[in-house]
Structure I
Amino acid sequence: MPRTKLIDGVRYNLTTEEEAIRDAEEKAWSDKAFDRAIARLREKRNKLLAETDWMANSDITMSEAMTTYRQELRDITNDLTTVDQVNEKLTIDNNIESETYGKYINFPTKPSGE
């Protein structure tokens, strides 16, 4: 089905040149899909790291569990090469009866009591 444009309420088919421009725009958007997805993942990861940054102060001894948690957060983007892999990390638990409801289920779990 050819693409169309609406001008003054009248629908027209795109010209060959307009189709080529639109194809290039869609390709450019698609080519950046991984960059957009990994940026969302890093934003979430950075927020979680920031919540525990105070524990990394020199006058506080961080538990081994917290050290591991923070390292796992830093490593969460390692070896991700596809949008699907990134989106899997960003999966939120939608089961209202679950203990992890509303949380990212493929992120490291913050140690309790920390």
Structure II
Amino acid sequence: MRVLLIDDHALFREGVALLLRPLVEPLEIWEAGSCEEAFTQIERRGLPELVLLDCNLTPEEIRRQHPTLADYLRQGEKKGIHRRYLPSHRPLWYRQEQRPPAVDLH
């Protein structure tokens, strides 16, 4: 599976990659620090099968600034991903959860 991780924090991308490697075989992980970098990789390598992104843009901003990403998100909507449990409880269904870390009580 070809997975594209888009996040401006390299440590986060590396952590997600470490979590995915033992779960999916074969796995090819691409990393990008921005949408622009991700589109460059897509142009060079083709479409990934899964994109995990950190995106705070509104749907209107995505359509205007990144029409290719808007098309990708529409594919997810057609598949009903936005109605699944976790995405349906987020203000923007495609956005990662943003919450403070749990308190360590030890």
Structure III
Amino acid sequence: MEGDGTPADDGIAGLIGQFVDDAREVADAEIGLIKARVGSGVARFRDAALLFAVAAVLALAALIALLVGLIAALAPHVGAALATVIVCGTSLLIAAILVLIGTGKLRR
């Protein structure tokens, strides 16, 4: 009966070998699961980043259109050149204030 391949006949060495094989299979399955979860998360964040980028481009286009509209609205009253200076100067002033606020928050 000895050596017929059953776990009881293999003794401690056979049990340890089976344990190692089972542990390896469990570890491989866990690694596969983690890879699947990470891949799913990366795809989700990639899609979100793409949507944010498109939204930022559209928002920037809308802001440019607004600024051009402001220049066009002011131009009949103060002239095209002065309207451009007023709108660009105001935009740069707002940008500078936002930069100062942002750098102040970084220093905290």
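One table, with the values for the structure above:
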| quantity | calculated |
| --- | --- |
| Identity of the structure behind -0.38, -0.45, -1.51, -1.57 (criterion: log10 I(q)/I(0) by the Debye sum over Cα atoms at q = 0.11, 0.12, 0.23, 0.24 Å⁻¹, calculated), options I, II, III | II |
| Among I, II, III, structure where helix-only ellipticity at 222 nm (-39500 (n - 2.57) for each DSSP H run of 4 or more, over all residues; to 500) as derived comes to -34500 | III |
| Comparison of I, II, III - label where volume of the Cα convex hull per residue in Å³, for residues 27-66 alone is highest | II |
| Distance in nm of label points 7 Å out along Cα→Cβ at positions 35 and 83 derived as 6.2 - corresponding label from I, II, III | III |
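Read the figures in this text as sums done on the coordinates, not as results from a lab. All of these numbers come straight from a predicted model, not from anything done at the bench. Cβ atoms are built from the backbone, for glycine too; each structure is taken alone.
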